[in-house]
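Here, each number is a calculation from the coordinates, and none is a lab measurement. Just so we're clear, the structure is a prediction, and the values are computed from it rather than from any experiment. Cβ atoms are built from the backbone, for glycine too; each structure is taken alone.
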Structure 1
Amino acid sequence: MLARLKPQDVVVALRLASSRAEWTQAELAKALHISVGEVNHALKRLAGCHLYNVRERRVIRASLLEFLLGGLRYVFPAQLGLFGEGMPTAFSVAPLARHLRLGDDDGVVWQTNGRHARVSGRVIEPLYPTVPDAAASDPLLHEYLALADALRVGRARERAMAAAELSKRLS
C-alpha cells in the first residue's frame, strides 16, 4: 500500500526536526495537540514516504528538506485570504520578518479566534487545525511552521529566503 502524506504528518516531521530531545508518542501528541493515534499513523506514513527512520526514531532531514522545497506548496497549497487577526506566520515571523520590510498589509496570520497573539494580516489556513496551539507553546516549532508557510504562500523572494533558512536548519 502506498503511503499518502497528510498535513499533520508534515507538522509531526517539523516538530521532530526542530527538537533533538528524546520523545514518546504521547509527549509528541500532547505538544502538537493531536491524539497519540494520529502521531502513530503520521510516523508510519512518514516512514512509508522515506521521511522518517523508524529504527533510529528520527526524521531523515535531507529527505524532509527535499520534500519541503520541492513539493510542499503543491501537495498542501495555501492561499492568502482576506484580512483578519490572528497569530503571525510565514514571513511575518522570525527569522524572515527581520530581513523583510513588511507594511501593514503584508502580514500573514493563522486565524485563532483570540486564543493567541493577535496581529493583523492576510489569513491562511494552517497545515493542520491545531498548529496555532502547538506553535504558541513552542517558539522554535513556530519558526519551522512559519518557514513552511512561507514556502506555501510566499513570492519567489520569500520562498528563496525560507528555503535558505530551512537548508541551514535541516543540513
Structure 2
Amino acid sequence: MNRRLYFVLPDVDTSLLVERDLLLAKVNDSLMHFMGKRGTDLKDLPEATTLQKSDIIHGIKVGMFSGALGGAALGAIIYVSRDFIGMQIVPGIILLFFLGGSVLGVWIGGLLIGSSTPNITLHEFEHTMDEGHILLMVDVPVERVDEIREIVKSHFPQAEDHGEEEIFHAFP
C-alpha cells in the first residue's frame, strides 16, 4: 500500500532542496509531484500531471456507476415493454445496456467532465499556491511515511505537513 504525503513549501528554491534530499533518500523523481499557481516556473521540478491536477478518477467512478445504473434501468424498461414494442427481446438486453451505460458513463464522467474539473482534494491548497507557495505530493510505501516526513521536517522546518491519503496506482 502507498500513501500520498502533502507538504506546502515556501518557494521554488526550497522545493529544489527538498527534491534533492528526497532523491538522496532514494525516492524516485516520478513519485514526487510539485504544483504552484498557474504560470509559476518550477524549473526542473517534476510537475504534477493532469491525473493529479484534475478530478478524472472521481469522474470515472461516478460516471461508471451512474452510467451502469441508467443503462440497466433502460434495458429493464425495454425488456418489460417488449410486448408493447412488438419485438422479441431477451433478458440479456439488460446486461448489454448495463455494460454500454458503464462505458458511456466512464467516457462522459471521466474523460469529458473529470479531466476538466480541478481535483477536489487540492482545493484546500489553492489559496496557499496563489500566495506563491509550492505544493509537494510525494507517493511512498506506508513503511517509509515516517522516514520521509522526518527528512522533510528536519531539513526544512518551514515546510507545512498537510497529512496523507491512501492511494492506489492503476499500473504497477
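From 1, 2, which structure was relative contact order in percent (Cα under 8 Å, 6 or more apart) = 25 calculated on? Write out the running numbers ahead of the final one.
Values: 1: 25; 2: 45.
Considering all the candidates, the number was obtained from 1.
Can you spot which of 1, 2 the value 0.98 was calculated from, given it is Cα Rg over 2.2 N^0.38 Å? Mind dumping the intermediate values first?
Values: 1: 0.98; 2: 1.43.
Of the structures listed, the value fits 1.
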Handout entry: Origin of the derived value 4, 16, 13, 13, 9, 10, 8, 7, 6, 5, 4, 3, 2, 0 (P(r) over Cα pairs in 5 Å bins from 0, in percent, for residues 37-84 alone; candidates 1, 2)
Key = 2
Problem - Top of 1, 2 by distance in nm of label points 7 Å out along Cα→Cβ at positions 69 and 141, largest first - result: 2
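One of 1, 2 was used to compute mean count of other Cβ atoms within 10 Å over residues 53-60, and the answer was 19.1. Which one was it? Numbers along the way, then the final one.
Numbers: 1: 12.9; 2: 19.1.
That value comes from structure 2.
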